[in-house]
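In the part that follows, the structures are each spelled out as structure tokens.
Every number in this text was worked out from the coordinates using simple rules, so none of it is lab data. Remember, it's a predicted structure, so these values are computed and weren't measured experimentally. Cβ atoms are built from the backbone, for glycine too; each structure is taken alone.
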Structure I
Amino acid sequence: MAVTKRGLVLASTAIAVSAVTITGAGIHLSQGQAFFQESPKGLVDEVWQIIDRTYVDGTFNKVDWKATRTEYLNKPYASKEEAYKAVREMLKKLGDPYTRFMDPQEFKNMQIDTSGELTGVGIQLTADEKTKKLTVIAPIEDSPAFAAGILSKDIIIQIDGQSAEGMELNKAVSLIRGTPGTSVKLTIQRGDKQMEYQLKRAKIEIHPVRSSYRKDEMQGGVGYIRLVQFSANAPAEMKNAIQKLEKQNVSGYILDLRSNPGGLLFTSIEIARMWLKDGAIVSTVDRQGEQDRERANNRSLTDKPLVVLVDGGSASASEILSGALQDNKRATLVGTKTFGKGLVQSVRGLGDGSGLAVTIAKYLTPNGRDINKHGIDPDVEIKLSDDQRQALSKDRDKIGTPADLQYAKALEILTQRIKAQQPTAPKS
């Protein structure tokens, strides 16, 4: 079963607490739907076969994977629900929260919504690989979670009073999702503080790119572009933003990737090519060690000075883009260390309408850096306190203004880079 690049997602966007999350476009459906609808055991074997062929870790977490197949195929299954439970048990042996099974409703909720409209509270969630705790990657901008002040790295410890300790990601998402207008109460652990958020579910319209022309003392001003998600329509919006700002004769750019939880792999590559004339962008490495290396294609839209803003909520696709720009010395990174998720998934439809997300590769930056669990260090570190981060979340008009300390530093550095490129006047 071939998987195109457009069917690949990055692990940090594993779950969005909404009716739709960013997954691979062009989902590949298996054949023989009628057979698998009538054969729960066939579904178990279909999942086993996909993992056996494509899972990134050839040791299967040091599990005897062939013996696992025998174990689960020797069990009787009276219903699809029993098979679903068995599949989840089987996958748990891999110790990978990003390789997961979704029943038909969960899988339907994972499909890309081409309208860009999500229903939920707008939280990107993951299960921390070490602690297994439900951890917020980033809230989606203009969502109830973002407006309430939920932050990257917050830990969800209760959902409507129910303990989230040891809770599976899919179950947590099903508890948090719901009909627009209804509410859910989340209990959050942030450092040594506990706090409660009563969130009202809503429809969330996502426009991944926002841009503006910033006039200052420099002739031509500065182009500010904020990219909030690597969705399928992000490349077209990014291209339009750069072209519009180029017509306004900007002298340089600030690209804001803060709290961007990632998305589609091909989107990060396409956007990188808009900023890079040449050089490597990313390589993906599967369990055989085979590398698929993506490069710039001499079609960049601008070569003007660039500063990129990143923070702990900048994950996966954000890390591919920022890592490529940093390694190629195309941009200066300002902010704090990124999230640290360097895994690629394939999302596949199964015969009965359920789905499977499988970690099939890890990615490396152009210089060969494996950023999984570490993240990308900025060139210039500027930290914000929790109070400062919350203030920006509550008053979004301050994001990308001098009241935003990270932006202010980025503008200072960009100004220096622009001046350094300007020709010096001849001495008389």
Structure II
Amino acid sequence: MAKRGLILSTTAALASAVAVVGFQLATPSIAAFRNSPKEVVDEVWQIINRDYVDGTFNQVDWQQTRNEYLNREYASKNEAYLAVREMLETLDDPYTRFMDPDQFKSMQIDTSGELTGVGIQLGLDEETERLTIIAPIDGSPAAKEGLIAKDMIVTIEGKNTEGMDLNEAVNLIRGPIGTKITLGIQRGSRVFDVELKRAKIELHPVTTDVRQTNQIGKVGYIRLTQFNANATSDMRKAILELEDEDVNGFILDLRSNPGGLLYSSAEIARMWIDNATIVSTVDREGENERLSANRQSLTKKPLVVLVDGGSASASEILSGALQDNGRAIIVGTKTFGKGLVQSVHTLGDGSGLAVTIAKYYTPKGTDINHEGIVPDVVIELTDSDKERLIEDRDKIGTIEDPQYAKALEILTQQVINPQTPSVSFN
């Protein structure tokens, strides 16, 4: 059986964490070429033919496309994979994408909310183009062994990482629980080896803090970095704990959150909204489905939400629902603008396909894919602001972060005078 689910994200996979899917059973496509490289080509064609959001297939003769690609000969699966990607390019949709088995496995691991590895978030340093630790995950083997942000990984099991891309590094570092791996680390001028034992690591996308202010007392700060399988329970716990701390208002930080699970964004919206539409989706048949809140909100206290150009998909559903229903004031810069829903399928050979099946709209009908979410209060970061926050990430979400500072100013006014309309801020 093929598996499918819904994904709302700008990316299929990140080096450290991903945004993806809940699975349900679906009818498999009929493969006409058993045990042949052509099988995956036909399987992808069948799914697109059945589910793709645009019934014109970007004005492409989709039946003729099938004939063209199945009349070719493929000497290997890799040749077939290249053909699939070429076929999908005709749709001109960057979110309908094919993943080979390794890429698809990585995607599934990350979006499940847990992985097996050493617990480091990886990136490529812009200047050196070397693998660099963005941050160790709390409680992970990497954190316990003292690895820190900006450590460079120069070797993995003795293999030089110069020129290595993130996917290759991630595949080398991950492995079965209990197995060991040696990383060569450069910290400043010092180079040393660290042996780490792989473990199961849960990815918790929510961090919280209680901020004491002079004017309104305690403020609850919540940062949500992705909508993975742990996001809903983590957010519920965060709100309830901050309510127990008797905070007077909340700042929810969705900046650089690329999205994730549709059900997660809806469930989190229900924690803030009592009874209203959250989002509506429209498929190629024009069928409209609405997700609504159901009187289960956890707090009615004032809320300000931070967004930026990296806030996408599920982040836009949540911020759009809060904005359109008058539940929160949105601060920052215009969001990414990704209003498409993907269904994710497991193919017969272990590869995967994400296919766009619907568009989604905010409660007031905003087409996020074209317009994004425009904040109530626009605050741009200067280049120097960005450089300063990148150099010291601990300043993000503090008074030294101009967008956070504006959010706190607005929240303060909302707490002092709950009747103050959001349009009065500038």
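So semi-axes √(5λ) of the Cα gyration tensor in Å, computed for just one structure, reads 39, 25, 18; which one of I, II is that? Answer by label: I. For which of I, II does mean count of other Cβ atoms within 10 Å over residues 118-125, calculated from the coordinates, equal 25.4? Here the read-out was taken from I.
Kindly point out which one of I, II the value 36, 21, 18 was derived from, the read-out being semi-axes √(5λ) of the Cα gyration tensor in Å, for residues 54-237 alone. Spell out each step's value before the answer.
Working: I: 36, 21, 18; II: 38, 26, 16.
Checking each candidate, the match is I.
Of structures I, II, the largest value of mean count of other Cβ atoms within 10 Å over residues 174-181 belongs to I.
Set I, II, criterion mean projected area of the Cα convex hull in nm², for residues 166-277 alone: the highest-scoring structure is II.
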